[in-house]
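Given below, in the form of structure tokens, are the structures.
Quick note: the coordinates plus some simple rules give every number you see, no bench work behind them. All values reported here derive from a predicted model rather than from experimental measurement. Cβ atoms are built from the backbone, for glycine too; each structure is taken alone.
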Structure P
């Protein structure tokens, strides 16, 4: 497959490129990047005038539910949602049924994703067998089978000696540990952020300390082990401060925040709408503002959706009994661009770092997150001026538990290109 992208503004933070450039693609790889490339007979051309060409977006935290719960999401429907959201690569968490704690499940996910053939899907294996937090998985065997990271996401690794061993093995294997920071003895049966809203509306609260205690513990261990630690879906100002101070002291650590924690706060819980029931819970406006400052000063490295699909029946329950989680792959770029880039809270270059080059670095995907000759032609083309309205009927995901339904704004994915193939083009309104 040959393809020529002309007249686009190429923004590649890793290569420090931000200028008008043409990109020529051949046999699945970037063949040439230059100020002007002549059209060739029979080669399809994308005119990217007034558009932005970026290294393919990477969502490093999604839940695909397959194997085991394909009624909520399958690898195929998840891949379609990713492509529509501009993601050329996604990393899927281990809490499937069966759990991805052995090589056979890892290899199944890889084989099924290749069969679907839309986006790159990288399995994240469990830290502990069965996500039980007791016994370490066979990490070396799982890496050999294709796992790019380890996480018990959905559960925190509560035993300090187990996370210590995992970090030590991860250092030897050159892969990250993605920690879900939550002390379950503190969060217990909590539903929402503990504070005025939880007291006023009679919902059990989750203290911010439940997150911050684990962040502090892991940073202390990481200071000595110096492995590859990534703290996911950070939600409190206290966690941001702990990570910021650790980095200033030279501790190697990375982190991400979700669009819903960056753009929403606990005030929405007043509606009792279960779409806003997430873990970690939506926090205060002060916490939200500090997360944005974390994006601005580099404390937070990535934006990840934590795409967690549930059926309509699952979410259509009393607040206490509904599951945690929202979907986000199809809306992440649009809402962040509209609410943070257009309001000049972060730059477009910084957005692309957060969605592309930084997730590639954190996951160790050396051939992703850049646009250069010889690398896979994974590209996301953005139309910053295109208007959008988020409507359920347009979703490719099987789920509808999206907190941004009805939002309107500016900035949409125009094309998603994986291995030189156009897997999504924006011919309909978003």
Structure Q
């Protein structure tokens, strides 16, 4: 029996083996170029769990022939930091680079992060941090300014499926696992390859033939009827928005809960509420946009599961608010008119007149700021001077 977990055995050892990170790996992409140049860079990997942040750090350290030191900010203390620095000094004397990988770097407080700073500045330590939280809020500015933030994207279902296929082949278990079972595991993973490999490994230990039923038993849960890229995704967010629009608080909360249960990105939901506040509430509740924006910022800073409370609070407030689309209707009408009249000249009296020639030509003539701006003049181009774009229903 192999005691090393399947996820560890399947860990890529080269950049070319990493799946689902085409934005940062490949010709002209940041990680590939760093390796090509052979000059290590301090990096902060920002992305969800199971997307390969630790793997990428190990690969880079190997490419640089560096001593790879890994610590977790959850368990490491001051003594661990001091030990790393001493080890790095010994490596320096041996002309060996030291790559320090700090998992969950956002869990280090300011003082702990400050402790690394002089050694990062001097080049004694090459820092690679990994975080699931926005580094803008969780990593001190001096460290951020000396590092490149690299966004590690959630893996697509297709990328996770490819990881699973590789694992099944490596385990010589191709005939034991059905295609539907692999697809089911990939769907359950939510873009987390480590979780998917863990579910596969357990499923293989439970039965000789792995089908969907065995996967449910291994994972301890069923796939929600929700696909982040499929119709159900769009149907659910549509139902959520329309329930708020119809002031049905119960329905809005229900669809919100369905999205959260399915692993939807809370920032996606918060963004939609920001748009809703302006489009559907608009002038009927000018505080709605501020609340929705604060919701987005809070979700970004707090993370799940606590952000669910913030989303619910905002959802209820927006659902109960009066609705008004005057500003949205006016904006869409303005865009439509502007699209068809882009060549119409601005009225000459409204134009800027920075030179004598322009003043002589009448640019800006008659503008009198000191007495309040003109209410009796036409501000629109002549062709559309009688157009009424904004109509108030309040």
Structure R
């Protein structure tokens, strides 16, 4: 076959050689801590490459050393994950926060400035605002709708513009589905780059996953995922991933080795399983979300729906970004119920099919209350300014039949209005 296969076809076999595993059609779990070298010379050569003492020669592969450094399940998984984003390299971690924190620690040092979009996932917000300052790292943030010139001014007003080292954005934003222009973010990074220092752009792409948005194609240097979500997609594994160029991922993997937060062989195996159905699952979820959003848009108990598909040409900036970056409307919907926390909780407690739980992107539909759950640690004033109020409910749409999802939502809305 000479035709280039699409990623969804390559997910079944890419990077795996059955003849090296007793002919097993699927990659086994390599549940081992260490690997045997053929001879001392081979061990020496592997370590020279692993620790960067020399470059790999043409055709030379980094052999297996120790599962903190590499493992067949991890290597095959990382090879397959590069296909969707067309990345040169990938690093997989034992959680999404492990991937995020490792990237931030690798590309920031004491005295540096980090520019972030707002809102961010609550865990990211906490790490950036509560943990990084302990290391002498500063941050500045901008909101959706601010122009490139306004954001540049925000950075300059910090008095630390020459210390800007990384731009970190989340698009679509959790839980508001606000969109950030990736290309514009790269232009801001370039504005503050010098011949001695390049400012990089990292994008948390968890909300749209590797199927529905490809940040690297829009100028991002690094793309991050909570692989727990769509990539894992079965609510049975915690994982994270970072993708980008070999040059940058070598740095990420180097720190990962010494932090020891790489994914385990079992995690790698579970994600390999999930990748085979990733596109099929996400296609169903996107289709279901369109129908659920259409229902919510006209419901008398719903005040506002936050959904990518609701962005119209009237909102020129957001519409332009959507048309440029988003391949579907995604599977995440937030909405404001008419009332307050009382009505929101009554709705959540009345759900039957949809599970009341945090996380997202799995086969089952989930619902949660961002203001008191995932984003509870975000400054309350900021939460309100970002519309993350007590009446907001976040839905992650699963693969159930859409009519059953809608029936469950409708029944819960009726119960909340009593």
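If distance in nm of label points 7 Å out along Cα→Cβ at positions 73 and 345 is computed to be 4.1, which of P, Q, R is the source? Write down the numbers at each step before the final one.
Details: P: 2.3; Q: 6.0; R: 4.1.
Source structure for this number: R.
On Kirkwood radius over Cα pairs in Å, for residues 121-360 alone, which of the structures labelled P, Q, R is highest?
Largest value of Kirkwood radius over Cα pairs in Å, for residues 121-360 alone: Q.
Thinking only about mean count of other Cβ atoms within 10 Å over residues 193-200, which of P, Q, R has the largest value?
Values: P: 16.4; Q: 23.9; R: 11.9.
Evaluating mean count of other Cβ atoms within 10 Å over residues 193-200 on every structure, the highest lands on Q.
Among P, Q, R, considering only relative contact order in percent (Cα under 8 Å, 6 or more apart), which has the greatest calculated value? Working shown, then result.
Details: P: 20; Q: 12; R: 17.
Going through P, Q, R one by one, relative contact order in percent (Cα under 8 Å, 6 or more apart) is largest in P.
Here helix-only ellipticity at 222 nm (-39500 (n - 2.57) for each DSSP H run of 4 or more, over all residues; to 500) has been calculated and equals -11000, so which of P, Q, R was it run on?
Details: P: -8000; Q: -15000; R: -11000.
Attributed to the structure labelled R.
Quick check for you: by FRET efficiency 1/(1 + (r/R0)^6) of positions 41 and 89 (r between Cβ atoms, R0 = 30 Å, to 0.05), which of P, Q, R is greatest? Write out the running numbers ahead of the final one.
Working: P: 0.40; Q: 0.90; R: 0.65.
When FRET efficiency 1/(1 + (r/R0)^6) of positions 41 and 89 (r between Cβ atoms, R0 = 30 Å, to 0.05) is computed for each of P, Q, R, structure Q gives the biggest number.
Please state which of the structures P, Q, R yields 0.65 when FRET efficiency 1/(1 + (r/R0)^6) of positions 161 and 305 (r between Cβ atoms, R0 = 30 Å, to 0.05) is computed from it.
Working: P: 0.40; Q: 0.65; R: 0.20.
That value comes from structure Q.
Please state which of the structures P, Q, R yields 75, 55, 41 when Cα extents along the principal axes in Å is computed from it.
Values: P: 65, 46, 44; Q: 87, 57, 38; R: 75, 55, 41.
Going through each structure in turn, the value belongs to R.
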